[in-house]
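Just so you know, all these numbers are worked out from the coordinates, no wet-lab data involved. Everything quoted here is computed from the prediction, not taken from an experiment. Cβ atoms are built from the backbone, for glycine too; each structure is taken alone.
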Structure P
Amino acid sequence: MSKGEWMDISLPLTNHVRTWPGDEPFVFQLSATKEETGSANIGCLKTSVHTGTHIDAPFHFEEQGRKVHELDVNVYVGKARVIDATGYEMVGREELEKFDLEGAHRILLKTMEHNQPSVFPAKYTVLREDIGAYLKEKGIVLIGVDCPSVDPVDSKTLLAHHALHQNGVLILENVMLDRVEPGDYELIALPLSIEGADGSPVRAVIRKL
């Protein structure tokens, strides 16, 4: 990846993209063909807003939390630091203290050596509850992870989600970082302006600074 060149770090939205267990799978199909309409192909899609690369709005886990259309889009655009956290089962204050986070208002955690878009991981790195307060201390407003969630797949308390929210840190999940080297990048990961939604798919792209 050369400086100045944008790199897509989104999971491709195909009919085989991995889906949260029990969630609405992604399906794209033509609802009408050019032959049928006489003028154009018309596509239709059905999906959970948490399929593929996506953001979580606080309303996802807080009944009174902000919804997608109420979020500040500036949080999802700007300098981001990629941190190589491969090998850790959990990441929190203790683990992040080993990395230089000064001046990083957004961080992307690389935890997978091989990220397979169509395979839901049997095991993935999750975040500790104490990460929220630590990121607030460092002035970080967005954390991105390369796995399906910041909490375990069977969690009902969603402690990491709540800790991040309570400390003003928004969440980006399911980015693809296995081909990305640690360092500073410019990030664009804008959610769709879906009124009332608890999350949104994004197309996340980065380029070296």
Structure Q
Amino acid sequence: MTSYTIYHQAYVKLALHAAKYPHSRVNGVLLGKSTMSDAVDVIDAVPLLHHWTSLSPSMEIGLDLARNHAQTLGLSVVGYYQASERVDDTTLVPVGERVAEAVRKSFPQTVAFVVDGVKLAAGEPALIPYLPSGTSWRPAPLSAFSPSSNFKLQSTATPTRTLDLIRNSNLHYKLGDFDDHLEDVSIDWLKNVECKDDVPAV
């Protein structure tokens, strides 16, 4: 089974996206690379939309632009993430499954994550991984980020650090997604350089 390492920057950006629009469903893609045949590093996140209910033209355009951005960095789109407007909703919605499936066509080890809002607010690892199972996507069989899990964080201090960035630094207000860019083209949603953060010590 493939193992996945979630880098600090990827976790921070997707969490900031969820925190910026707590009353909307948000989504984005994850950039990374295979480090060997059974390991994937999830290095960065690109926030796509906070106005979405279907596979809209904005979704398709944003996904294509994210793919091109990944290629310029020598990376691939390796995953998908979403957060619900309800903090206790950790279901990968059908639209999310379709986007993840589209990503999987070019990256077979694709993973999808749903943000657990309750755990995010508690400073705990807040990602629920989904993997393909036949024609659908199912939650990973083992508890994610436990010692026996195939999912781990680059730094175990990332969840508490991210919560501090949201509550005390209000960094989520500086993040922009593709929807924001469509309203203000000066917003660099692909890089979000103002949201970069040093990797905390373990």
Structure R
Amino acid sequence: MKLIDISQRLNNSTPVWPGDTPFSFSLNWSKSETGSVNVGNVRFSAHTGTHIDAPFHFDDNGRKVAELPLENFFGRALVVEISGKESIGAEELDGLDFKGATKLLIRTGSWMDKSVFPDEITYLRENIGPLLKQKGIKLIGVDVPSVDPLDSKELPAHHSLQRNGIGILEGIDLDGVEEKIYELASFPLSIEGADGCPVRAVLIDR
């Protein structure tokens, strides 16, 4: 069995959405001060690095992170590469063999330098939601900060995925990951009232 970490490393240089809360970690207390322990302090946006979006992120009546079922974040995941595209919709996915997978992870390759926030990304089109529901997919993951265009206010892909019962995992790192079926574990913290949460996303290759 092999474990493959597909989450971004978080540090004080991690890029965030322009204007959002920057990630920071510091020691509030040091072992030299307390005589026994180091105690750290972390501050970050709910959408830092590799993270999930709860429906409440884009729908005032949507479920929040702590209300989402755990099975949303664990299961058989198909990793595919669909690169060189402005956008991805039902047409690009219709021929895939999902082989019983309930998660789909897409390597777009459109966020080349993850040390800086991108200017453009490959985004998902609105017609992707119904196809994924038909195929039995419960979660989609992408290697970019959003499933919609970065300047979108209407967020059609977010809403399409929500209407079709599909969870959203953003900012995964699939560089060098073979295209095939894995088990995915990508659990968020149980934060009451949260609209999203960073996750440690891991592929299990058995």
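Matching task: 0.9 is the computed value of distance in nm of label points 7 Å out along Cα→Cβ at positions 19 and 115. Pick the structure from P, Q, R.
Going label by label, the one that fits is Q.
When you work out distance in nm of label points 7 Å out along Cα→Cβ at positions 83 and 147 for each of the structures P, Q, R, which one comes out largest?
Answer by largest value of distance in nm of label points 7 Å out along Cα→Cβ at positions 83 and 147: Q.
Quick one: FRET efficiency 1/(1 + (r/R0)^6) of positions 27 and 67 (r between Cβ atoms, R0 = 25 Å, to 0.05) came out at 0.95 when computed from one of P, Q, R, so which one is it?
It was calculated from structure Q.
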